[in-house]
Structure P
Amino acid sequence: MTRFDRRVLLRRQWLWGWAAAVTVLTEAVTLYLRFEQGRTAVEFNKTAPLLLQIHHMFWSLPLFLLLPLCWRCPRTSGTLLGIAVGFIVSDLTHHFAILPVLCGHTGWHWP
C-alpha cells in the first residue's frame, strides 16, 4: 500500500466517522429544540437564534472553503469534510424523511 493509498483510506475513515456522528447529533439537537416544547416552525423561528433558523446544511459552506488549506493532512481534511457532509445529510434527512412522518410535510423553506 502506497503512502497516497494510506492517506485516502485515513481521510475516508475520518470523513464517514464524523459524518455519521454529526448527522445523528445535529438531528437529535434539532428534534429536541423543535419538538420538546411543542413549537411550530413559525414559533421556533421567532425565538431561536439566527444560526438555528437557517438550514444547517449551510453551516457546511465555510468548512468546504477551509478544506483546500488542509487537504494534505488526512485527519484534518477528513474531519472537516465529514462534519460538512454530516450537516448536509442531517438537513436532508430532517426535511425529507423525519418531518414528512412527524408533520405530514417537508417544512422546506428558503433559507
Structure Q
Amino acid sequence: MEKEGLGNTFMRHLAMAIPWGLVLLIVFFISALGIKQQVKEGIQYAVSESINETANLVFDYNVIVPVKQNIKEGIEFVAKTAREEVKSFIEDPQIKQNIKEALEFTAEKMRKQTNQ
C-alpha cells in the first residue's frame, strides 16, 4: 500500500464532502421555504382571528344592549329637555307678544302685496 501525500488526502476528502454539502444546502433551503410558508400562514391566521374576535366582542349582546340603552336614554333626555325649554320659551308673555306682532306684521305685508 502506498502512502498518500497530504495534498491527495485533502483533495479526496474534499471531493467526498462536496456532494454531502450540496445535499445539506438543498435540504436547508427546502426547509427554509416550508418554514417561510408556515410563518406566512401563521401571521394570516393571527390577523383573521384577531379581526373575528374584535368583531365578536363589539357585536356581543352584553356590549350592544347597554350601548343602545344609553343612546336611547340620551335621546329621550335631550328631547325632554328641548321640549321643556321650548315650552318655557313660548309661555313667556313677552315672547308671545313678539310672536303675535310678527305674525300680524307679516299678514299685513302679505295683504298689501296682494292688493297691489
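What the table shows:
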| read-out | value |
| --- | --- |
| Structure with the greatest value (metric mean projected area of the Cα convex hull in nm², for residues 27-66 alone, set P, Q) | P |
| For -21000 (helix-only ellipticity at 222 nm (-39500 (n - 2.57) for each DSSP H run of 4 or more, over all residues; to 500), calculated) the corresponding structure among P, Q | P |
| Label whose coordinates, when FRET efficiency 1/(1 + (r/R0)^6) of positions 59 and 99 (r between Cβ atoms, R0 = 25 Å, to 0.05) is calculated, return 0.85 (choices P, Q) | P |
| Of the structures P, Q, the one that 10.0 was derived from, the read-out being mean count of other Cβ atoms within 10 Å over residues 75-82 | Q |
| For 2, 8, 5, 6, 5, 5, 6, 5, 5, 5, 5, 5, 4, 4, 4, 4, 3, 3, 3, 3, 2, 2, 2, 2, 1, 1, 1, 0, 0 (P(r) over Cα pairs in 5 Å bins from 0, in percent, calculated) the corresponding structure among P, Q | Q |
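Readers should treat all values here as calculations from the given coordinates under stated rules, not as data from a laboratory. Here the structure is a predicted model, which is why all the values come from computation and not from measurement. Cβ atoms are built from the backbone, for glycine too; each structure is taken alone.
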